[in-house]
Structure 1
Amino acid sequence: MKHMKVGGLMTDQVVAAVPTASFKDVAKLLAEHDISGVPIVDGDDRVLGVVSESDLLAHRERTARELMTAPAVTVQAEQSVADAARLMVRRGVERLPVVDEEERLVGIVTRRDLLCVHLRPDMEIRHRIREDVLTDVMGLAGDAVDVRVLDGVVTLEGRLRQQSQARVLVGLAERVDGVVAVVDRLTAQEDGTRLAPAARTALGAFE
């Protein structure tokens, strides 16, 4: 199943600072470029940490090395956008430096960038669930269950052979790019009972 990658959304022209940059230098960078944080890199462009607006407000007249939050929370270009969004939520950050295999800075991705994923049309989301999830991954017919999508909220309704199939389907549907939440109305032939709570949120940060 295909997922949009961080590399497809990131900005590759990144504003960064060195560890010896002064408080005023970092503040000037944030103001001039209208950004809320800046990665701190060494001479080989490896990310050492991040200085945010809140770091500046808490401390004055220090160098970037003293101000930065370290180690930096980073992501790689090949990771999925959904994984990056979950990482942002879990770590409570607004932006993620994007690094290569050697931790060198290659770009940056923000929450605003990730929100673009949720502009995917409902019909396209429905198609991806039917073709990529039901058919390609699970080996079922595209119409094995009823798939409805409204404003990124997916409703799955129907009857599958096993409870495990239904659990897998819900989990995979949650990971489709553009899905905000999944409403589970699936039953299984094993016992005919409902399998899960009525709704599960895919990316809590964007409810």
Structure 2
Amino acid sequence: MSLQSPENETFDVQNWLVTNDGSCQKLARVPSPSQGKSPYRLYRFLSDLDDVLERAIDDTQRLELICPLVRRLLSESPWLQLSYDLPDPKKGWSVSMLYDEPDYPLTIQMVAWEPGRVSPIHNHATWGIVALLDGEEKNTFWQRSQDSEHPDRIEPCGDRVLYPGDIIALLPEAIHCVEATRDRPTISFNLYGETQYDRRFTFNPETHTATLF
């Protein structure tokens, strides 16, 4: 499958998995399920997610099974392309909540970044999936390299540029930062499991410290 950008550039879209140690690997492409009904309604997507959560045996399998559902949602629900707010000029980014139900372990967001903005270095303390809809996003990955003096020391271990149509799946302890590298906002569809907030951090590679997000 390929996707063409507004500049008429064509990209071969890919699913990626970022492991807890910062390794970025190609995720096997499972065909997107299709029921022959379009659009793929959000409530149907949520029902399918429930089925995955019940049968997946671990986070990796969960992400493998969810990625095709996300790809189907993006291809069969064009309203998602318009369901975001422009980045806040003061913060440089915006988050538009699509779904967040109390006592339900899923959060669905649309996220927009101003060109040139770079996020803090962070983990999510839950599994997550980010699907790029527009723009270009560079992900830099980090791994823990603690020693007796610096238990929160990290070091970079690779990067990956995402193009429209790419999906990146993150395991709970994956550490990364993102940068919007085009001259227009970066727009993404973000799906997260239940966050363990006492394990979610931002990291400072210069002081070798971590702070609760």
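Every number in this text was worked out from the coordinates using simple rules, so none of it is lab data. It should be emphasised that the depicted structure is a prediction, and the values quoted were computed from it without experimental measurement. Cβ atoms are built from the backbone, for glycine too; each structure is taken alone.
Just a few scattered comments:
- For relative contact order in percent (Cα under 8 Å, 6 or more apart) computed as 17, the structure of 1, 2 it came from: 1
- Origin of the value -7500, where helix-only ellipticity at 222 nm (-39500 (n - 2.57) for each DSSP H run of 4 or more, over all residues; to 500) was derived from one of 1, 2: 1
- With distance in nm of label points 7 Å out along Cα→Cβ at positions 68 and 132 derived as 2.4, matching label from 1, 2: 2
- Structures 1, 2 were shown, and FRET efficiency 1/(1 + (r/R0)^6) of positions 12 and 84 (r between Cβ atoms, R0 = 25 Å, to 0.05) at 0.50 was computed from 2.
- Computed 21.0, 67 for Rg and Dmax of the Cα atoms in Å - originating structure among 1, 2: 1
- For 1.00 (FRET efficiency 1/(1 + (r/R0)^6) of positions 116 and 164 (r between Cβ atoms, R0 = 35 Å, to 0.05), calculated) the corresponding structure among 1, 2: 2
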